[in-house]
1. As an exercise: helix-only ellipticity at 222 nm (-39500 (n - 2.57) for each DSSP H run of 4 or more, over all residues; to 500), calculated from one structure in 1, 2, 3, equals -12000. Which structure is it?
2. Work out which structure the value 0.45 belongs to, where FRET efficiency 1/(1 + (r/R0)^6) of positions 18 and 290 (r between Cβ atoms, R0 = 30 Å, to 0.05) was derived from one of 1, 2, 3.
3. Out of 1, 2, 3, which has the highest value for Kirkwood radius over Cα pairs in Å, for residues 170-249 alone?
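Derivation of every value follows stated rules applied to the coordinates shown; laboratory data play no part. These numbers come from a predicted model, not from an experiment. Cβ atoms are built from the backbone, for glycine too; each structure is taken alone.
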Structure 1
Amino acid sequence: MSKRLVIALGGNALGKTPQEQLDLVKGTASTIVDLVEEGYDVVIGHGNGPQVGMVNLAFEYSANNGGGTPAMPFPECGAMTQGYIGYHLQQAVERELARRGLNRPCAAVVTQVVVDKNDDAFQKPTKPVGMFYSKEDADRIVAETGYTFVEDAGRGYRRVVPSPIPVKIVELPIVEQLVGLHSVVITVGGGGIPVVENGPGDYEGVAAVIDKDRASAKLALDLNADMLVILTAVEKVSINFNKPDQMDLDRMTIAQAREYIQQGHFAPGSMLPKVESCISFVENTTGGTALITSLDKAREALQGKTGTLLVKE
């Protein structure tokens, strides 16, 4: 039986524009197919921060500047970016599989992820999205829509949305079936489209952003994956990052990782959610491990030559 890997792709694997992304995903696909060639069943999660901001900004700008288009609800912006990022990845992976003579299907699944409507994050929106506004324009939009705006680094006012914890992946049964066919599956794009569950099969999109590492960890747990692999811009996790006494880590136990978090070694919005996602996966599996490394070192890291491995004890 093939081992299952869930890979969370960082922003460096994708592009800020469609053309840049088409170029970048060729390298990303090569790494993914390296892992397929190693005998793994590969499931891919990815972020969509720049992309969803771009789509949201385009619709907002057009709606507010005479373009005649409607303002697009945020969950729909997430669905759009899932679609086009999945399309780019799927094309690139299919091309690379064919080039290497590997007979594997590849599918991108538009994926909803249930969040708890009572999650504390809904009381404290923190994730900036969309364009910058003057205070007057921001106040007008707040009055019209009830959105939350904050002043952002002296550049103007931006809308902020919550970042709740993922509870359930709606399309999980479909993903499981595809993995069972040894398909390369692209899912939980951008952390998934955030929805709340009003009743059986009754899902409603909400304006929020789910962290893609947390969603990938939930996916890995639900798929009973052998390993969660978070691919980012650095080869190894470090303590004292960017300081003279920086130390790269080959291995961490859950206890060590928690101690490093308490000591403040991992930056919020950067390495912290990646390490926390790895802890969440590893402590809830029997024998599962997690790996953090760079995109270009993924194959070597899975061979135990580099990267930071997180284990239970």
Structure 2
Amino acid sequence: MLTCDQYHMPQTLKEALVLWNNAPDGSRLVAGATDILPWAREGRAGDVHLPAMIDVTKVAELNGYKVADGRVRLGANVVFQQFLEDDTLREHLPCMPYCSVWFADDQIRQQATLAGNIVNASPAADGTPPVLAMNGEIELARLEGESVAVRTLAVQDFVQGPGRTALQPGEIITAVTCDSMAGYGGSFEKVGQRRSLVISAVCATALVMTDPAGQRLEDIRLAIGGIGPVPLRLADIEDKLRSKTISRELITEVSMQPPALVASRTRREYRRWVVRGFVQAAIEDALADAGHPIAPALPKEAEHV
């Protein structure tokens, strides 16, 4: 059971920052609260009592999104369901609908925020690899005297390890910003221990831009999570594929690298086994999403017919 002495619902960012700065030790900041409620139950944290909870879902400055100058700014209150329902977000962030459809269920997607998923810094967080692949940044606000000050950090610098981020005391995440990927094909691959409401053991995302004929990779973005303490951008594989003629043989060859990157403390052999072909599947699905699927390989007996 989760209980608290005080429950605050500020209406403005400055009000939220004042409350957060003055909150007693052990207080929690929440938005969707889809992680804290399961945590505070028998079998995990048990009964949890907090001195204060500050709920930022009513803070107007954290709502909505904006597309400008090749970037998408997602307010910290944007939830995963919006990536499935909003046509503009689907156009500019084409991997996010595939990520979101695998994220829990309809009810949780209506509450769970992308910013909250990133700030939890789980090695297997679904939302972090796509944002990492899209050159994501985290926007952070704090009080400086009577004014609100803002700084930004690249997601790869913000997430520092399991449960560890560069968030400083008194700071609140206000937005997640990333490149607009309009015109790219996107994909998201995920595997876990059960078929529904699955927590990732490994997840990967791919974004591809081809030439008009679908013969050459003009650009590719790849990231993977669940194989180490932090999600990884697969820049080496991107470099080997960018500007190259698309072929199944080339994609298969470069996709053999990720198993060597597995550095998780648990289930390493399982993860190495899963990762084989995992990145290849992400790339091929992204090409299909872009309208240029790779033709299925011929059976060996048909190769010389």
Structure 3
Amino acid sequence: MAHLIENNTQTGKAEIAYANKTPWHGLGQQLTQDAPIDVWRKEAGLDWEAQVSPVMFWPEGLAAPQQVENKNVIFRNDNKTPLGVVSDRYKIHQPADVLDFFNTLVQSAGFTLEVAGSIKGGKRIWALANVNKESVVLNDDAVKGYLLLSTSFDGSAATIGQFTSIRVVCNNTLSAADTEAAPSRVMLTHGTDFDASLMRERLGIIVGGFDGMMDKYRSLARIGVSSGYAKGFASELFPAIFDPQTQTYKESRGFKRVLELFDGAGIGAQESGVYGTRWGLLNAVTQYIDHERGHNVDTRMNNAWFGNGNRLKSEAESFLLA
């Protein structure tokens, strides 16, 4: 069983649903692409509301519990699981509101909802839609465009819509910049109510950048790199680790593996325009982070889309495009 994608204790189902191909972890309920959004919500384990309760504590010696001012616990109303502690100014963006908005956007724009679910018991929910844009970097090396929408209920992240892309040959997630100022990313903080019209307007601008993104990838495929450049690039992302026993620095696992993938071990790495280019370096990083780094498949997914792995991929792309 995957660690982050949990089984709902009431239904016995993994909290994820998908259309088309089975996802990386083999969990979840397969749906047809035209399934109603109410079915998606139920089968993805998202048919619950987030509610709040005051934070209370009961020190020894006091006759009654005490309330912590300006603090609330967010919990699921279906299984009463606590999700996080937030301030009383925190605005909840409900699963139903977020998923209904995404479904309306998907249908109106001609996109295709492919995956929806939650991780960490509902602390973060997300949905992924194919924007039905596909282009080739070179030859038959194709990239598809996707829209990823997520929000959190533990105070760790805003409601985020971001344009991302997936290299078809190896299923690597490419562009998913995680900086607030990134042009491919829209954020609505939990300091305000969920504004569907504002999110829709901003996301429409993001998807229009697919062609410009493909031009950047094609430029990377035209730039050859030396082994020295590749080593310097890898060491920036995955610095050497200090060994206290030997009092020396040793190469990190990420450094060594990215160079191996770049040098021909990666999926599609030996193709012309990939081998020995900046495009090949970018895909060595994305393959390592998406498919190899981490303890198991779903912790890789969490990091690749939302965590440190996403940040590393963004840094790699910025470095190579500079």
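1. Structure of origin is 1.
2. It was calculated from structure 1.
3. Numbers: 1: 15.4; 2: 14.8; 3: 16.9.
Structure 3 comes out on top.
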